[in-house]
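The following blocks contain the structures, represented as structure tokens.
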Structure I
Amino acid sequence: MLALVLLLAAAPAFAQEGSGFAGLGTEVEGFALPDPAATLEFPRDHGAHPSFRIEWWYLTANLTGADGQDYGVQWTLFRSALAPEGPGKGWATPQVWMAHAAVTTAGSQHVAERFARGGVGQAGVEAAPFAAWIDEWRMAAAEGGTGIDRLEVSARGEGFAYRLEAEAQGPLVLHGAGGYSVKGQGGQASHYYSQPFYTVTGTLSLPAGEVAVTGTAWLDREWSSQPLDRSQTGWDWLALSFDDGRRLMAAEVRGLRPFVFGSLIGADGSVASLDGSDLGIEAGPGRVPARFRVTVPGAGIDVTAEAVNPEAWMTTSVPYWEGPLRVRGSATGRGYLEMTGRPRPGG
């Protein structure tokens, strides 16, 4: 979902816990703002929205290796605008790109980060045929396709690489009211949709060798200009895929007034929006919890989501926690967790 803080590559610093995120609660004069009356259109909205300040294309995958082990994969491309002048040309563009890739195992976290300036071809996104790239990292429509229903995804870093093929088994999901997703009591919002129904095959290359993998993946798309207010200090976001075919996006933005929101997605793609009155998110012990209890009483959901690797830190320019989950309780399955604004032990 979120990862808003990571776009601080275009901002001066990461604010410490309790003081909000630099650049995310500031004035946004000149940038476009999310519109609750807007209708998302595809393939147009698979592409970039340079009039907005921040945006991302965010894929996470829960995988099982031929060796029987659990793996997690992340591929993320972020766009941030330094100024509201639009896309621009060449080095004069105000668009900045950043990307993160990771492979998580039960005992290791492999992480890489890339940066690029827009307008010179090093990074970018095309809506159709869909392609998102930075250097040789790529997430694009599979051969013969044009949209995001079939994707080829690849990246590499020190000690790891992966090549995955993902095929959607269900429809796109619009969060909130038709893709207009509110993030706080002050009305800050984003445009937000997902494709949570991918099945995945592929290969991981790790220090111990290559591993064939299969599993599922979840793609998040989000863009905004001022998604947080000054009192909000971070968020915990969970994307859960249950074995019965349902999906659950559950998030809490922490701060003086915590704000809970989510979407319960049926196996057929039907969507029920959730808020703090019908969705519960309870963090486990510690300042950086390794498990969460998530409840949706009206749907009979009471599950515990526990990290495959409690030390799955993204050791990037702005550190955050991101990794795969195992889910048990009233439903079983797997998922992904992102935590921002929580202090890294010893960091």
Structure II
Amino acid sequence: MESIPNPIVLQRADPYVIRYGGEYFFTGSYPDYDRIILRRAQHLRDLQTAREVTVWEKHETGSMSHLIWAPELHRIAGAWYIYFGAAPDEDQSDGTFNHRIFCLENDSQDPTTGTWIERGRVDTGMDTFSLDATSFEHRGAQYLVWGQQDLGISGNSNLYIARMRNPWTLDTAPVMLAKPEYDWECVRYKVCEGPAVISHGDRIYITYSASGTGPEYAMGMLGASVDSDLLSAGSWSKSPRPVFTTNAEEHMYGPGHNSFTTSEDGLRDIMVYHVRDYTTIVGDPLRDPNRQACAAPIAWTPDGPDFGRPHAMDRWTPTGTEILPPDGSHR
């Protein structure tokens, strides 16, 4: 497989990449948190220079008017869906923001065109801070996994799963799969968020991100048998250690909020994630745009996926200047 030059897209946190119809489609959090964007390209390396299309913009007021976070693009039953988090304001007086999960639908073949219909809020059965919804199909059933706060549990968010009646409606009550409990999940904030799902062999895995979004941000993982009841918390085992963490030696800090795609030939699984290459942030970290979208192939072992460590960026600086190889040639 051809090596992947990183970053694949500058200044787009919470990256989500799906391969469909021989092309890669990309979305992620826009730094101003005011819109949802899509890009499409034949190669991962071309996503940075691909035309960026705004497919939806925040409302002036109401529940979808602030902090548009972490959109994900999914192809379900012949249509496109985007899940995203949005809030009515930026108030944090109770310790968290006021996000809820929302859904858009587009029945065009190309998600960068056509009309996106607002299907509204995805009712999870709990009216609390919720975000980072992802969806996957398993043996004919569609599932949703997301992060949400339970006011009876210490922390900002836990991971939940439910089966879906349709892409914007749950068919079962939410089941909690994980909560922040290990030290590495509770640095600055107690967080389990940003789930992503991948299957390999007879196992299905959910990765997630934990702690604050600085250098402490790290990825954890749950695993279950493909033959198990995915709606039973007992079917899932949780790694006591993070599976992808800061690599200070190469100045790659706080990797996380990942998604999964494949190589162009479909033979290799690829993880897409965001990461910063510095730790000193001036002002509000939420407003620092330099979380870069990167990608790396996954090595599969008898014990599951090996994500390795984040390697230094070799393509652009955070300001957008291209990094040339030592011989001065372009990649």
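Of note:
- Top of I, II by mean count of other Cβ atoms within 10 Å over residues 130-137, largest first: II
- At a computed 139 (volume of the Cα convex hull per residue in Å³), which of I, II: II
- Which of I, II yields 14.1 [mean count of other Cβ atoms within 10 Å over residues 114-121, calculated]: II
- Mean projected area of the Cα convex hull in nm², for residues 34-137 alone from the coordinates reads 7.9; which among I, II: II
- With FRET efficiency 1/(1 + (r/R0)^6) of positions 146 and 306 (r between Cβ atoms, R0 = 35 Å, to 0.05) derived as 0.85, matching label from I, II: II
We did not get these values from a lab; they are worked out from the coordinates using the rules stated. Please read all numbers here as calculations on a predicted model, not as lab measurements. Cβ atoms are built from the backbone, for glycine too; each structure is taken alone.
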